[in-house]
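What follows is a set of structures to go through.
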Structure P
Amino acid sequence: MTVTSPLKPTAALTRILGLGFGVALAFGNTIGVGILRLPGPVAAALGDGTLISMIWILGGVYALLGAISVAELAAMLPLAGGFYVYARRAFGERFGFVMGWNDWLANCVAAAYVAVTAAEFLLALWPGLQPIIHPACALLVLWIPPLATRGASLDLEVIALLIVASLTALHWAGIRLGSTVQNVISMLVGALLVLLAVACFVVPVPHGALAAPPLLHSASTLPWWSLGMIAALVPALRSVVVTYDGWYGAIYMAEETVDASRTIPKAMIGCALLVTALYVFINLGFLHALSLPVLAASTLPAAEVARAILPRGADIFVTAVSLMTVLSLVNAILLGAPRVLYAVGRDGLLPSRATEVSASGTPRVALGLTALMVALLILSGTLEQLIAVAAVLYVLNYLSAYAAVVRLRRMEPSTLRPFKAWGYPWTTWIVLLGSATFLVATVSEDVHSGVFACVLLALAAPAYAWARHRRALGATTAR
């Protein structure tokens, strides 16, 4: 059977994935619950339909410029490993190792947080699940007694562990099954979101059914070039940009993608355009179905819209859509993150077992280590704090990639680039400076998370020293 296929040390990954999967992976890595929640706070901050549409379009343009820049690196270096590969080539092995650790850790934190979120949605849809998992909770408490103090949160953590275990088993079986599931989930999520947006336009909404107090203060009442307008627009844009994060998902699977130098740039740019169109369409639909004051007052506009257009089952529909989006994200991360460990191991900076690939195309040791880290993070009880740190780590990925484009253009001007960033250097410098600004703003708002992120990155230094020593020792023994 495929599940029991033997491991082949340092075997090549299976090149079977096409453009459709690349778009599906990037789409699943991008779409999250944010698009169902954020339109309300953004509308409250801006207070004008034109401004709201403009800010979502600007967020999409920013994501597109980022995709255009990273597409150059992906076409130039079509290797598994994501941002690690680009950082290593541009800035050397030491910096590459740090960014590999940074990228892998950020993905593990995100997967843990999103898995717990998926558990919340699943429990809301299936309340009867709680008594079923009580024996597993009791068993876990026997192994780890301090968990007994968690109370109801332990139920969520156990469900999250089961979700991660199920998806890990799915990927353990092989890349074909894992990629097929990602395609199906992404298509389903996209279809449900489009259906919700279309319903906003075609289903009549009773006037006054969702009355709410009018907006009192918003950016729309301020002069265009005033400091107040900037103070309102920048946070709104930052929130919107976060919802676009993930368009780069296909880069991790480069060595499993057919004609990767051409396919991955198309997948990233296509995803950025597709998600932008979808987000703008959803927001236009919300503005049509709900009055602006109602939209601005809502913490979950999708639920408000669903209640307005569906006679019954609105909450179930929105919860189901939310569950599918977060499952798609966890699945995408469990596909991509192990490839980072695979790439680092292939360069001799991790034990060679990290490069073992099953006959079905799965780097199983790397997948197992990733799933184990995600499980430990779920049980850590510090996910709320860690997700704030992960936001810093993700921005560092962006910065390293955009800086790599600039450095490699200078260092290796004659290297073949099947795709060149459109509008370079302006496009790359816009996203580079934008990411630097975003990092400064994030750290200034949460200094504790910034310091913690630095501590986590500093741990890479002794790990790198150990890896080099181990590699040198192995080379000496080989002689």
Structure Q
Amino acid sequence: MATISSPGLGSGLDINGIVSSLMQVESQPLTVLARKEASFQAKLSAFGALKGALSSLQTATKALTTSSTFTGWTASSSDSTVLSATAASTAAAGTYNIAIVQRAKNHTLATQTPYTASTDTFNTGALAITVGGTTKNITIDSSNNTLEGIRQAINDANAGVTASIVNTGTAEQYRLVLTSSTTGSAGAVSIAASDDGSGGTHLLSGLDTGGTGMEVIQPADDATLTVNGITITRSSNTITDAIDGVTLTLAKDTGTSTVTVARNTGAVNSAISAFVKAYNDVNTQIKNLTAYDAANKKASVLTGDSTARSVQSQLTALVGAAVSGLAGGIATLSDIGISIQKDGTLTTDSTKLQAALNNRDFDLATLFGSTTAGNKGIAVRFNEMLEGVVGSAGLISSRTEGINASIKDIQKRGEALQLRLLQVEKRYRAQFTALDVLVASMNQTSNYLTQQLASLPGASNNNQ
């Protein structure tokens, strides 16, 4: 039997076209699977977007479950060049007129008599430096009995003072200066010096504060100020105990400033604004994912989806939730100016909200953050509900796991179908190739018979 090297050459049939058309029909189930996979991928993407919006809302709600959001205070100074102020959660609202009489100073001593050089020597002996009741004993021997050596020995001893050598510019120009590291009377410095040998040009006992060896350059002055007319004295320029919960930092030696302590409503306002925005973002996301275009009769990815509907209904219910027994008589979000609109979004009456924040009788911290069973705060309820939706074992995770499983199943079915289609195409080609060969053979036989019949005697006459 003759063989055909090109499909259809022997018979004139368009075998490639015929097989291609047949395979298009055979491949229709594969097209259906591809559409299903695309639909599932779209849902997977939609749930990912929804989960992202819900996670942002959960972050915003967590800020409202934290008591520190509502217990913060601010302290402002009318003149920060005079003093600055900060407030802790234990502060109370109030206004304080503060006048600085003097700031605390570091006790500073210097040797009365200048020395000719920083290498001048002293007798060996000992220095006992006392600061705030703590004494450091320093040995002066032949290794450190110069003016420079004594300075270094004092600094190395961490005695609560800083030693330096000052060049006065006169003929005898070098003086040893000691400055307390602690301000005020708590940092007062005293030195007991004793000689136990010789070996130097100067007496070590000349550094004793009990005699005339050291001169007071700066007294160990305490800070003195008045708070609403009451005199306050402290060793430090950072004062934490004059006003409950308020820290004052004195910046000038003298001056006046008014310190105002108030609730930090800005932090609460920001947290509530973030919550409202995040809620509205979720509402918009759900609306876009579930909308139905009636004019074009076109559904969105999650139109009619039970999970999206459940999330929407739960969020709406929580907006209207009430917390009972709160101070000031508030119970719901609407009581502080947050209400839901017809389109499902939240709106804030800023005037009403600010009035609620300024009203110390309104227990906003409990309204949002109560953990009492059966009477939990609104933010706590939101957080628990959202954890059940976006948590690792939440509703969306369950849905996406199911979708991913369906996608994998479709992909496996597609792979199996692809293999089957390869076999089907192979069979079609084999069948049509055989047909092509058969038709070619029959054509050859027909041509041969025609030729033979034409060569028979009388065939030409019959044709005439």
Structure R
Amino acid sequence: MPETLADRLAAFAIATRFENLPRGVVVEARRRLLDSLGCAAGALHEPAPTIARKTAGRTRGNPSIPMIGGGEAAPDWAAFANGVHIRYLDCNDTYLSLEPAHPSDNWAAILSAGTIAGAGGKDWIAAAAVAYEAQCRLCDAASIRARGWDHTTYGSISATLAASKLMGLSHEQTVHALGIAVTTGTALRITRAGELSMWKGCAFGSASRNGVFAAMLAADGMTGPAPVFEGEMGFFEQVSGPFKLPKLGGPTADDWMLPKTSIKFVPAEYHSQSAIAAAFELRPQIGDPARIRSIEIATFRVAVEIIAKDPEKWRPKTRETADHSLPYCTAVAMVDGRITADQFSDARLADPALLDLVARTTVVEDPKLTAGYPAGTPNRVTVTLDDGRTLVSEIAFPPGHDKNPLSDDQLAAKFHGLVDPVLGRDRADQIIQRVASLEDDPAPQRTLELLTL
């Protein structure tokens, strides 16, 4: 029988060893974990993460797993709650291709499966390298958004591989876990259409829960549908269409996908990051925002489709819609000079002066900018002032893009900006110190004790 995609993914996961990872992958894995924990800490008081902790805490397991924010839950439920925290502020890392993704969402599955297995930091890093590689390569292979499926569908695959690896599943067990997770993990794109709900920030948490659950079942002998990708009514036929993956991993950092992901510098949907950066650049030249007559954002097609197509984006009623609104994010960045959780508060979303400026903001697709994606995320912001003058800024690689990466100092500044107001400077410094020696940490799950309210 020809090798199936599930066989190939399982073999890759099992064969990946920390000792064989390029140093650049190890360093960037630590940076991605630190960024993810910062995003999680910043979301501790947000409503959806609070609900996730409360709901997950009702279900205990043997063992139970620590949750970000405090308390314990069964491993799959803890993966869900921790995943909601990492993702909710829309501030964790991004990969752009035929299908966009947020690969650091996989850390939620790693936290749970690594704790079950008593795995050390080296094992966490190897599992992260596997998960990032699988998810990003899948995103390169086929757009499922165009067929009505959410990108978190790919997340069920990558989370399952990470969990199976950490829990020491055999090749056969990993294939069965993939069969279970792929069959049950297809998610509808309505999650990110129209007025967005809390679930937008929870969907990958569900994928992480699905991956851990599938790995636990397979470890106990449960079998899954096969061949889950190539079979009749399988993934290729129902979800993605047929595709092939290139070589997975390799001897140099350039062979791995993890270092090719981009870290956000503000909490907003990634395709808006360069427009926000352009707004920050123009703001000192404007002075009083009341002088702005209109804003035009020239952008690329994917940005139009994801964050500018729906009428709700011009008058967002939820933080989830607002942080996925190109006109709102650009306008509020121009007026406030910053993007934090405060810019998505109910009071800010209802501000009549701000909404008036959003209404005077237009978004147009520029074919030249479309051609520059996904190598970059080019946005050109043109501001017309009350005296008729125009100011223009065009940015393709915002801070944090893999072609314009954040320095360690910039990453630390972002981390402290998220964590210090919630947990205090001292605990933020302790988290940084612990993650800095992740590969030498025999019990990395103890880091979560520092993220307890």
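Please treat every number below as a calculation from the coordinates, not as lab data. Quick caveat: nothing in here was measured; it's all calculated off a predicted structure. Cβ atoms are built from the backbone, for glycine too; each structure is taken alone.
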Compare distance in nm of label points 7 Å out along Cα→Cβ at positions 190 and 262 across structures P, Q, R and report the one with the greatest value.
Q
Can you tell which of P, Q, R yields 64 when percent of Cα pairs over 38 Å apart is derived from it?
Q
Which one of P, Q, R has distance in nm of label points 7 Å out along Cα→Cβ at positions 158 and 246, as calculated from the coordinates, equal to 3.7?
Q
Read-out relative contact order in percent (Cα under 8 Å, 6 or more apart), computed value 37, structure in P, Q, R:
P
